[in-house]
Structure 1
Amino acid sequence: MRKLSRAVALLIVWMLACGVAAPAQGPVAVKNDYADGGNWLCRPGRQDACAVDLTTTVIAADGTLTREEWKADPNAAVDCFYVYPTVSADPTPNSDMNAGPEERRIVRSQFARFASHCRVYAPMYRQVSLMGLRAGVFGPIDGSDLLSRAGATRERAIAYNDVRDAWSYYLQHDNHGRGVVLIGHSQGSFLLAELIQHEIEGRPVQARLVSAILLGMSLPVPNGKDGKDDVGGAFQHVPLCHAAGQIGCVVSYAAFRSTVPPPPNALFGRVAGNNMIAACTNPAAVSGGRSNLHAYFDAVGHPFTSSAAPVAWTTAPKPMDTPFVSVPGLLEARCVSNDHGSYLEVTVRGDPTDPRADDIVGDMKTDGQVNAAWGLHLIDVNLTLGNLLDLVREQAAAYRVKK
């Protein structure tokens with residue numbers, strides 16, 4: 001069967017810088033006013049970036065197509081607060097506060113679907129842009145700054161301060177004592193990890209933390225013998241999730257193909273610090289082991305690019321009239337820790353005898369070749385989105401019982 005392959009635009013080749021840059025000089029950034037609704041991509045009850053069509057075509061192994069409808073729950077009992085990954089192509093080290101198509105695409109792909117289980121909040125923020133990352137102003141991605149809690153570059157501080165200010169506004173004006181799930185990917189996960197360190201753990205507000213979903217990063221946790229001694233790394237009071245109904249915990253991983261494990265120069269899966277390991281929680285099997293992934297993929301194009309090139313999801317291409325597709329039984333995953341690192345190992349179980357495509361799109365490519373150092377970073381969230389929704393539903397139920 002023909003493999004699915006499409007050149008992924010190198011829009012984010014420098015999504016994250018690997019070295020520590022000296023702080024840039026310049027005036028202090030003016031604070032954003034998060035009372036202004038224009039500074040939010042998503043808020044409850046609006047027609048905004050989260051009020052989108054999320055209808056999905058489910059593609060069975062035998063090629064049968066069925067339609068899966070979706071709707072938000074306006075009465076959801078908990079909230080979700082999302083910080084999006086590096087997508088800005090603005091020609092400045094930090095992005096502006098104008099919501100462009102790239103921010104709207106990534107919200108639709110990664111976050112809007114959570115509105116079925118929570119009220120959704122997604123602030124705009126002056127993230128370190130692609131240009132800024134190419135200039136090396138983000139800082140380390142090996143977790144060393146999270147372990148030392150060292151000062152960030154000026155550009156990263158601007159991004160963090162915006163996230164902190166949006167969070168502060170949300171707590172003061174919107175939360176009203178409700179439980180909240182933090183959700184981030186890549187740059188968004190790093191900034192939320194800092195937020196947990198400085199504004200949440202060890203404070204009364206920690207009691208409202210339903211969970212934190214920090215994907216596409218290497219989060220340092222102690223390499224305990226029982227695999228559950230996981231406070232004392234980046235976080236002192238917030239453990240990893242080890243059971244579906246557990247609350248106040250963290251889900252974190254970086255995904256790699258089983259056939260393309262992290263190479264020595266991998267950007268994710270390894271962390272700084274003695275006796276530290278990169279966190280890995282499998283949303284499909286929180287307590288451990290291997291399980292099927294419930295993925296949601298963009299039917300055309302990719303959320304990190306402006307491409308709308310068609311993707312052949314079946315050997316005899318069929319037009320997809322929904323924005324998303326799901327491929328039950330095609331993917332499975334487990335957390336592994338070995339000489340390559342600690343990461344979510346994703347296995348694609350394509351069958352050349354059936355009419356469904358045997359592979360997925362999502363690898364970073366350089367000159368047409370898979371860049372193994374990135375793993376499946378582009379689709380970290382999409383791979384497990386259905387599993388994450390199930391997990392948030394169970395955690396929200398457990399939180400309501402606790403309250």
Structure 2
Amino acid sequence: MPGTFACPECGTMLVTKPNAAGMRVRCAECSTLVEVPYLPRNVQSRRSAAPIQGWIIAGAGTVVAILMVIVAVNVARGRGQSTRLADLQTHMAQARAAEREGDWDAALNQCEQAMTIAARIRPCEELNEARAERVRIVLQAIEARVREAPSVPDPVPTLRHVRAMVESDPDFEPAREGVISALGDALERVAESELIAARDALSVKKFLLALSHCETAAGLGEELGYERGSAIKESALGVVREIVSLVGVAMGTVDGEFLAGLGGSQVHASALHPILIDSLKRSGYLPKPVRTAFSSAWDVGSPFRINLEIIERNDGTFFQTPLHTSRINAHVMLMKGSDLVWQARFQGQTRVPPPTMPAFEASRLSLARQRDAEVEKRLYDDARQVLADNLILALRKLPPP
């Protein structure tokens with residue numbers, strides 16, 4: 001019966017006649033003379049075997065390379081772990097040395113540096129020991145800060161820092177109650193000293209300084225909370241009311257007629273009120289601050305009030321062109337109740353040409369044949385600048401309270 005076997009050169013299956021063993025036949029695929037085996041065989045060709053062997057060798061090399069990289073990485077990690085552990089232990093040793101000397105700032109600093117390194121160390125017994133030592137040292141430092149607080153002139157910043165530390169780490173919870181109590185006592189003590197300083201400043205008519213001390217005291221009272229801080233805030237408010245009753249000034253709205261409608265009132269208030277407030281302060285008055293814990297004191301207790309009236313007109317021309325210039329008339333009044341204490345009238349009018357306008361542009365605009373809103377806005381702004389400058393001059397005659 002016919003038999004089959006694979007060509008040893010190319011692997012093509014060859015079909016032979018019965019009893020052809022030992023004979024030579026030519027492969028139809030690669031033309032190689034092949035001896036018919038006595039037993040059927042199925043061997044791979046040398047051509048196909050070579051690439052497979054190459055892939056096997058390459059794969060083995062890759063595996064070896066990967067294993068070598070893994071080994072190298074593990075060795076490097078081991079060395080890095082050892083180095084970091086050594087650095088950690090160095091910082092903890094320095095922290096213990098600082099603790100023995102009572103230098104708690106240095107001890108805390110070394111502990112924090114140690115924990116920064118610890119974040120990069122794999123869990124191990126040495127790391128756990130360092131963390132436990134750090135908690136012990138920090139708790140000792142916190143207790144020392146609490147003990148020292150009554151003898152320090154202003155321990156509030158330090159105790160605030162300690163409170164933040166305690167609140168950020170559950171390991172320091174045992175110290176929380178003592179820190180909160182010490183901080184409250186320190187806040188109360190500093191607030192009382194601020195109130196004393198405020199009253200002293202008021203007695204010599206340093207009203208701005210007195211107000212500053214009261215604002216500080218009120219802030220500390222707010223931090224203390226209602227139970228401990230309400231009395232301090234009320235005392236500070238009492239001092240502020242006394243100040244305001246003497247020299248407080250309320251800033252009224254700006255009334256009048258405006259080319260841009262009601263929005264012009266806010267434009268003039270933004271530009272002129274800061275000038276008024278600055279001059280009032282220099283003359284001994286106390287306008288209501290932009291930010292204060294005592295707004296109500298000015299709202300109901302200011303004996304003085306500033307009123308400002310503005311009248312705006314477009315009644316001039318720019319070099320006899322259709323472009324309109326502006327004229328702004330102002331009337332400022334300082335009232336005490338219904339009595340007029342002081343007043344001044346001043347004006348702002350567009351300068352032709354405005355000092356900020358280049359000569360070549362002024363020459364070009366002098367030939368304008370129609371109105372231009374953007375140009376007229378610049379002419380109006382120049383009038384407002386003149387108005388502000390003239391207000392500064394007028395306020396030189398402002399009388400003291």
Structure 3
Amino acid sequence: MIVALLSAVLLAATHQHAAAPPKGMRTPTVAIDAKQTWRVWIDDGHVLVSSSPDRGKTWRAATHVTPAPETIDANGESRPKIALGRKGEVYVSWTRSGKKPYTGDIRFARSLDGGRTFDAPRTINDDGVETGHRFDALAVTSDGTVHLAWIDKRDLDRAKAAKQQYEGAALYHSVSRDRGATFTKNSKIKDNVCECCRVASALDSQGQLVFLWRDASGNIRDHVLVRVAANGAIAGKVQRATTDGWKINACPHQGPAVAIGPGDVTHMVWFTGAGPAGPGTFYGRLSRDGRPLGTPKKLTQGMKSHAVVHVRGPRVTVLWKENGAQNGSSIVASVSTDGGATFGPPRPLATTGGMSDHPLLVEAGDGLYLSWFAAAEGHRLLLVEG
């Protein structure tokens with residue numbers, strides 16, 4: 001297993017794009033289809049999209065998604081998203097920041113001509129209130145339905161106006177069944193979710209989306225999940241996913257990650273600041289009906305950055321970022337070849353001497369790629385598993 005991983009890392013050196021990044025590039029996010037690699041990023045108040053025919057060695061000229069500059073919420077937890085449709089559609093979402101702190105709108109645009117042009121951006125939250133609509137999650141199910149979920153503070157504002165107690169924010173959702181032309185009325189999935197942590201999603205074998213997020217009920221910042229059918233209907237109850245019992249009246253700014261493996265087993269990674277095994281990054285599994293499979297495994301001690309997880313057959317890959325001296329950092333991987341029962345020792349995949357973004361994992365037909373942006377090296381695609 002270790003030999004295979006190290007071989008993949010060496011092979012990755014021939015699959016990386018390390019040229020100077022476009023001026024002002026921030027928070028690039030990648031999607032890959034059978035023909036090419038796509039990325040979306042923020043630059044000087046604009047959302048831009050480009051594609052690469054050779055897995056990031058070269059990139060075509062960028063297309064502006066936004067016709068006019070916007071104030072965009074772009075950081076590790078809140079970044080532009082890109083998803084691809086069955087007929088060549090390119091879908092993009094992002095959060096436009098409001099004038100008041102911690103407010104914003106969920107924005108969406110689509111291309112039906114292979115990314116050459118995009119329709120005018122639209123706001124998906126439908127309440128018309130200047131409040132928090134942030135941390136969007138974008139996905140396309142196997143039937144072509146476009147799903148958007150986000151963290152929303154409209155109910156918090158109503159509770160405050162009525163002088164009622166309300167913890168955190170709510171998770172809202174909307175879908176499009178006509179290739180992004182229209183979206184359904186916003187629907188609430190759950191109250192009392194953590195107000196500033198990313199929402200994770202993955203598709204199961206039955207075409208349902210699994211949403212995983214950090215909750216805030218009783219100021220317990222553990223995680224819950226729910227399945228959403230392709231048509232947007234909630235499929236079953238919201239389920240508790242982690243049981244660390246981390247009670248804190250503050251936001252961790254670290255959302256979880258999720259992947260669905262064989263048998264619809266849910267594979268999760270998350271950070272907790274307190275729990276039976278202390279603070280750190282953890283990996284855990286749930287059966288399709290929500291039963292824990294084994295005991296969560298502690299992957300790191302203390303604060304490590306934004307772990308991500310991927311499953312391919314019995315192989316489970318977890319990556320995270322470790323900070324080094326003088327703003328340097330490295331991406332570290334740990335791999336399981338037995339479906340998450342055991343993991344090999346951590347191994348570094350990439351390093352940088354300056355500031356960097358969080359790691360992302362993207363699957364393609366020819367392997368699994370690490371997408372990582374660093375100020376010094378630019379945006380890199382590294383082949384982790386061939």
Next on the checklist: Out of 1, 2, 3, which has the highest value for relative contact order in percent (Cα under 8 Å, 6 or more apart)?
Outcome noted: 1
Checklist entry - Computing helix-only ellipticity at 222 nm (-39500 (n - 2.57) for each DSSP H run of 4 or more, over all residues; to 500) gives -20000 for which of 1, 2, 3? => result 2
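Throughout, read-outs are computed from the coordinates displayed, never taken from laboratory work. Since the structure is predicted, the reported quantities are computational estimates derived from the model, not experimental observations.
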